[in-house]
Structure I
Amino acid sequence: MDDNPLLVMTGPLGALSPGRLAEVLATLGADGAELVVRAGQTVTPDEPGRLRDAARELARHGLRLGVVTTDLVAADDTADRILGRCAELGVPLVRLGWWRYDAATGYQHTLNRARRALAGLAGLGRRHGVRLALQLHHGTIHPSAAHALRLTEELAV
């Protein structure tokens, strides 16, 4: 596989079995998956062990597990299990969740809370040796690169 693989985001495919998911992606001509770990998906946050099943089925079809996309916004036990499993499987990148903007809470308060949470997640990522990505998204406190920089600027690199 080349350095610019075609990864298909699995979110729209829903809760297919790992084997069926791999079959569909192979049929599409993909190189691998950006596997979404959420409720209603092939892998859910409550069952991170299914990451291994998904990776095994993808590999059986000649595909890679290139990215895992999550809703993780706290360095809790769920994040630890998911990041640990991603590390075991050699997943090169894990996308985190996002911190929504709430006018009633205010930007600065949300930013401060998100910075603490992100620092905890970054610590888990370092401990497991997993690279984390922050998604730019509308309706959040990080809708642009400039806002993402403001959120991450206090993290040790």
Structure II
Amino acid sequence: MLDLLPDLFDSYPEHLSLLPPMFKSFGREDCFWGEVVTVKCFKDNSLVKEELSKNGKGKVLVVDGQGVTDCALLGDMIAKNAEVNGWQGVVIFGCVRDVSALKTMKIGIQAIGINPIKTVKKGLGELNVAVEIYGVIISPHSYVYADLNGIAISNQALDLSMLNL
């Protein structure tokens, strides 16, 4: 198991912001990082589905679901698309479903909870806008670093070569 965040905070404390410790890991990859793509939505995962169907090599989708827990913004079929399309991970300020299936997928997935109910699909939401989760601003093209210790955001890519990954 790789503990990325403790080493990053030891080396780059001035470059990192930590999201509140409310996120849990649901994908097979507990440690992941990449360039941020953002989606802001409310009980509608249309843009989540659309973005994760695109090439995501080196990227992490950050979904600001506004902390809503009465439906899931990611399930097994959309997560499978993300895995196939090379996404490094998905961070959801909201819920996921199909958690047994998600744990088998070679992708990082962190969310605040679980709900078996799917969202409505109205095509609503915003893509690649700055989002705020409990005071932490996450902009498109910033970077996410996540492991079982938490989720950190940096406005620049950090040199991970000294960590022997």
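Each reported figure results from applying straightforward, stated rules to the coordinates on display, with no laboratory input. All values reported here derive from a predicted model rather than from experimental measurement. Cβ atoms are built from the backbone, for glycine too; each structure is taken alone.
Which structure, out of I, II, was mean count of other Cβ atoms within 10 Å over residues 39-46 derived from, given a value of 16.4? Corresponding structure: I. Structures I, II were compared on mean count of other Cβ atoms within 10 Å over residues 71-78, and the highest value belongs to II.
Taking relative contact order in percent (Cα under 8 Å, 6 or more apart) as the criterion, the top structure among I, II is II, with the largest value.
Among candidates I, II, the computation of helix-only ellipticity at 222 nm (-39500 (n - 2.57) for each DSSP H run of 4 or more, over all residues; to 500) that gave -4000 used structure II. Between structures I, II, the calculation of mean projected area of the Cα convex hull in nm², for residues 7-78 alone yields its largest number for II. Each of I, II could give FRET efficiency 1/(1 + (r/R0)^6) of positions 119 and 135 (r between Cβ atoms, R0 = 30 Å, to 0.05), but the derived value 0.70 comes from II.
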